[in-house]
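Asks: The next part holds the structures, each set out as structure tokens.
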Structure I
Amino acid sequence: MLHNQGSVYVSTSYNTSELAVEAIRSWWNDPERPRFPQEDALLILCDAGGSNNCRFWLWKYELQLLANELGIAILVCHYPAGASKYNPIEYRLFSQITINWAGQPLHSLQTMLNYIQSTTTSTGLTVRAFLLDKSFQKGRKLSHEERQSINLRRRPICPTWNYMISPNSPMTSALANRQLIS
């Protein structure tokens, strides 16, 4: 929001929790994304359904792997069903992409990526688009051990929709909890 820049990740694979987290991972690791002086946590605003469903343990597990990899806490805030229109990304980014390619045939992935990347607004919004050329398997189930490994702390307000996943390392987990709970 601050940088007036969006990134969109497109895939031909199934829309899974693994795909959603891979898109977040790709964005985080992009050397050209805007940076902040202290990036010690990640806030994810998302709807409550689809691949990032607030009730999916696979979504939370994949975020746990990302938190472990990055060494930071991930705070997730889901919008309730029917309220994604209040998500600034839906409003400021996806609506502009839809306007940009309205009525245009999307014959190929490259055509789609080109339309996404050529989306701009009078306020200076720029959009980058990437293809995640990876296959994601649908229907994956977690083992009991995988589910138990999720270092999840539910927030007091709307705990199903708001939670924090901290790295499994005790030292980084304690630091992340202290920073985000206070």
Structure II
Amino acid sequence: MNWPHAPKHWLFEPGTYMVTTGTYQKKPHLNTPERRDTFVEALFAGAAEFGWALQAWAVLLNHYHFIAASPADPSSLRRFLGKLHMATSKYLNELDGQPGRKVWFQFWDSHITFERSYLARLNYVHHNPVHHGMVKNAENYPWCSASWFGRNAPPSFVSTVQSFKTDKLKVLDDF
């Protein structure tokens, strides 16, 4: 069911999705390297468990984005994120001595159906740490996929993705 105060989740067709989640009240719960390391490990484990093939990711202090190819049943995204958020909330709340505190706030997803949109969104996610002023070069930010992408994708594809402008994308990212 979709509620008027929550984002709609149209997870009916397998394909590639972009997902964004922020922390509750935009608090910087992932404010240390260890916290971001633990979150990235949990993100990768959850993606593998639920069959989501990560293609790009960026984990910042108070939000994250990822692009992934869904399994045959994309509605598993709810279970994947529910488990990820439950486990990481518990971890963060234990560190801060605040059991039961709300850490995550909703999630937004978009089914990417056009190649140009996909390429622009890949570029956007890879360079999100630069967008937020965390680093000058996204490849120097260990909690995003830019460096991995540069090492593993064919150079011509890296150039193609980097050539796509992101200023006209409609991505929730006011964190």
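Bear in mind that the values in this text are calculations on the coordinates, not laboratory data. Because the structure is a prediction, the values reported are computed rather than measured. Cβ atoms are built from the backbone, for glycine too; each structure is taken alone.
Asks: With distance in nm of label points 7 Å out along Cα→Cβ at positions 101 and 133 as the yardstick, tell me which of I, II scores highest. If you can, show how the numbers build up before the last one.
Replies: Values: I: 1.8; II: 2.4.
Comparing I, II by distance in nm of label points 7 Å out along Cα→Cβ at positions 101 and 133, the maximum is at II.
Asks: Could I ask something else about it? Given structures I, II, which gives the highest value for distance in nm of label points 7 Å out along Cα→Cβ at positions 45 and 77?
Replies: Greatest value across I, II: structure II.
Asks: Sticking with this structure for a sec: State the single structure among I, II that was used to calculate relative contact order in percent (Cα under 8 Å, 6 or more apart), giving 28.
Replies: Derived from II, not from the others.
Asks: Quick check for you: by distance in nm of label points 7 Å out along Cα→Cβ at positions 85 and 149, which of I, II is greatest? It would help to have the intermediate numbers written out before the result.
Replies: Details: I: 4.2; II: 2.5.
Looking at the calculated values, the largest one is I.
Asks: Same structure, new question: One of I, II was used to calculate helix-only ellipticity at 222 nm (-39500 (n - 2.57) for each DSSP H run of 4 or more, over all residues; to 500), giving -9500; which?
Replies: Details: I: -9500; II: -12500.
This value belongs to structure I.
Asks: For which of I, II does FRET efficiency 1/(1 + (r/R0)^6) of positions 117 and 165 (r between Cβ atoms, R0 = 30 Å, to 0.05), calculated from the coordinates, equal 0.45? Display every interim value, and only then the final one.
Replies: Numbers: I: 0.45; II: 1.00.
Answer by label: I.
Asks: For the read-out mean count of other Cβ atoms within 10 Å over residues 37-44, a value of 11.9 was computed from one structure; give its label from I, II. Show your work: numbers first, answer last.
Replies: Values: I: 11.9; II: 16.1.
Attributed to the structure labelled I.
Asks: Figure out for me which of the structures I, II the number 122 belongs to, where volume of the Cα convex hull per residue in Å³ was derived from the coordinates.
Replies: Details: I: 139; II: 122.
Among I, II, the structure yielding 122 for volume of the Cα convex hull per residue in Å³ is II.
Asks: Output the label of whichever structure in I, II has the greatest value of Rg/Rh (Cα atoms, Kirkwood Rh), for residues 13-108 alone.
Replies: I
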